[in-house]
Structure P
Amino acid sequence: MNILIDQLSQTPIYEQMENQIRQSILSGELEANYMMPSIRKMAKELNVGIITVKRAYDDLCNEGLLVSIQGRGVFVASVDTDKEKEVRRGQLRERLKELKAFCDASDITKEELIKELENIYIK
């Protein structure tokens, strides 16, 4: 697994990690039951804080993409079609929030946005 951290990005490091791990799981690159590197090992490899890695792992555990087993480690969870769809909807929701903020700052109305979406789907 290869995680790239952009220290200059506006996106917090833990979110960068989450996004890349999430994508690796959903793409099948990381298979169910794969044992993730320990928090300490991951922090050392990425040159980030232990708390940063723990936050990313905890968030992905809360999403149901990772499972933490006391005394054994953190593993990739089995992701069925329903879970994958739920995660992708969450990703869509976050992107739509960003789009709404852009529209608000640009004085683009909801109706104008919907019209643009309809145009994209028609093409």
Structure Q
Amino acid sequence: MTTKVNVNDKFKLFTEQWTPKVVGQVNDQHVKIARIQGDFVWHKHDNEDEMFMVIDGEIDIEFRDKTVHLTVGEFMVVPKGVEHRPRAQKEAKIMLIEPVTTLNTGDQVTEQTQEVLETL
């Protein structure tokens, strides 16, 4: 079935941060959205690349040797195996594209780990 998705409408359905929501699927990839603010856990994904796109606000993707700043309309792909930490000083809205099997905290299990994702 073909349907359109309005990302802004989907963001209106939740307010919690660091809890990615599935809004679509392309083959074996989830399209997720999340609200974020503050620091996430340092982690890596051994087998998956991870794409971060800023829908609203600004975020930093920290690496051990540098920080990449992203604003609205910008995205980056974090290659598998690369340790990173997303962060946002003020609430930001992001879209993630990553394999269905990807755990949001990668190789770390913390209170921020979301093992079962809600589909909106």
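Laboratory data are not the source of any read-out in this text; all were calculated from the coordinates shown. A quick note: this is a predicted structure, and the numbers were derived from the prediction, not measured. Cβ atoms are built from the backbone, for glycine too; each structure is taken alone.
Overview of results
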| read-out | value |
| --- | --- |
| For 21 (relative contact order in percent (Cα under 8 Å, 6 or more apart), calculated) the corresponding structure among P, Q | P |
| Test item: helix-only ellipticity at 222 nm (-39500 (n - 2.57) for each DSSP H run of 4 or more, over all residues; to 500) calculated as -1000, pick one of P, Q | Q |
| Which of P, Q leads on distance in nm of label points 7 Å out along Cα→Cβ at positions 28 and 84, largest value | Q |
| Which entry (P, Q) yields the derived value 21, 17, 14 for semi-axes √(5λ) of the Cα gyration tensor in Å | Q |
| Which of P, Q leads on mean count of other Cβ atoms within 10 Å over residues 60-67, largest value | P |
| Structure (P, Q) behind the derived value 12.1 of Kirkwood radius over Cα pairs in Å, for residues 36-91 alone | P |
